[in-house]
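Computed from the coordinates by the stated procedures, all read-outs in this text should not be read as laboratory data. Being a predicted model, the structure only gives us computed values, none of them experimental. Cβ atoms are built from the backbone, for glycine too; each structure is taken alone.
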Structure I
Amino acid sequence: MEQTPIAAKSVSAVMGKTIYPKPYAAVVQGRLKRKLGDVFELTNFGVNLTDLEPGAASALAHAHSRQDEFIFVLEGVLTLVLGNEELTLNPGDCYGFKAGTGVAHYLINRTEAIATYLEVGDRTEGDEVTYPQADLKAVQINGAWTIAHKDGSPY
């Protein structure tokens, strides 16, 4: 199948789209995530071009059991919350999150301007995501995410 280059910003996305149930979905209402890897039918890893409006977060604080993640800031300034530490990320900065460390992380835009970053993650089957500050857990089965309470009961 022959592909042609695309303008990344032309990929459609829905502001605030998430698998999080209420009330957690509100955290990402100012996030616009363009799933670039899906456009090219990538199966081993995903690539997202993400915009965060002022005050918006990338996700709830979370840690993956099996999937590595990588971010690269293109525009704006972001705060990386990494466990109990906060780091400032400027355009050109990057950071990687090794799976299985248990260190929860997320990005937040504490500025008055939109921030844009690339997010790359692998799609290892059987990944489990823990959310230390929320009554959530996520499990990836056959490429789809299932969300439940920490005790395993469904939402």
Structure II
Amino acid sequence: MTRGAPTVLLVEDNPTDMELTLLALESGRCANHIDVVRDGAEALDYLFRRGAYLDRPDDDEPRVVLLDIKLPLVSGIDVLAQLKENDETQHLPVVMLTSSAEDRDLAECYKLGANSYIVKPVDVDSFFDAMKQVGLYWLVLNRPETG
């Protein structure tokens, strides 16, 4: 990964959850940079370098994708499926973030290749702590594949 490249792609349409996640990652000093997109279609454009992201450099890959399940335009599950079906993006770690504790969502996400599935805590402090831990694990402790 090149210096200055985004280390996190946050795909979140809820402004409160987005702000808390950004604050948690920044306070944990885990991420060099966080890109935020607000719907599934924009996430796919970002990851596949289409539309507004056509000129995103090839060596500018996120270390982890934090992906909400319930998104406008294209669901998080559909984004996950497209990422994992594509040879260029299937290696990207994807952490599903959701308010859904539905067993079928959990099973579907893991079947499609999600690396982690986290039910967003309702309590603000717990949510903040959970996002800080996600950042610590995926950006500091986890060793990414070096292709």
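State the single structure among I, II that was used to calculate relative contact order in percent (Cα under 8 Å, 6 or more apart), giving 26. The read-out was computed on structure II. A value of -11000 for helix-only ellipticity at 222 nm (-39500 (n - 2.57) for each DSSP H run of 4 or more, over all residues; to 500), calculated from one of I, II, originates in structure II.
Tell me which of I, II gives 11.4 when you compute mean count of other Cβ atoms within 10 Å over residues 51-58. Of the structures listed, the value fits II. Here distance in nm of label points 7 Å out along Cα→Cβ at positions 115 and 139 is compared for structures I, II. The highest value is that of I.
When log10 I(q)/I(0) by the Debye sum over Cα atoms at q = 0.13 Å⁻¹ is computed across structures I, II, the figure -0.60 traces back to I.
Here mean count of other Cβ atoms within 10 Å over residues 19-26 was derived from just one of the structures I, II, and that gives 13.5; the source is I. Please state which of the structures I, II yields 20.0 when mean count of other Cβ atoms within 10 Å over residues 35-42 is computed from it. Of the structures listed, the value fits II.
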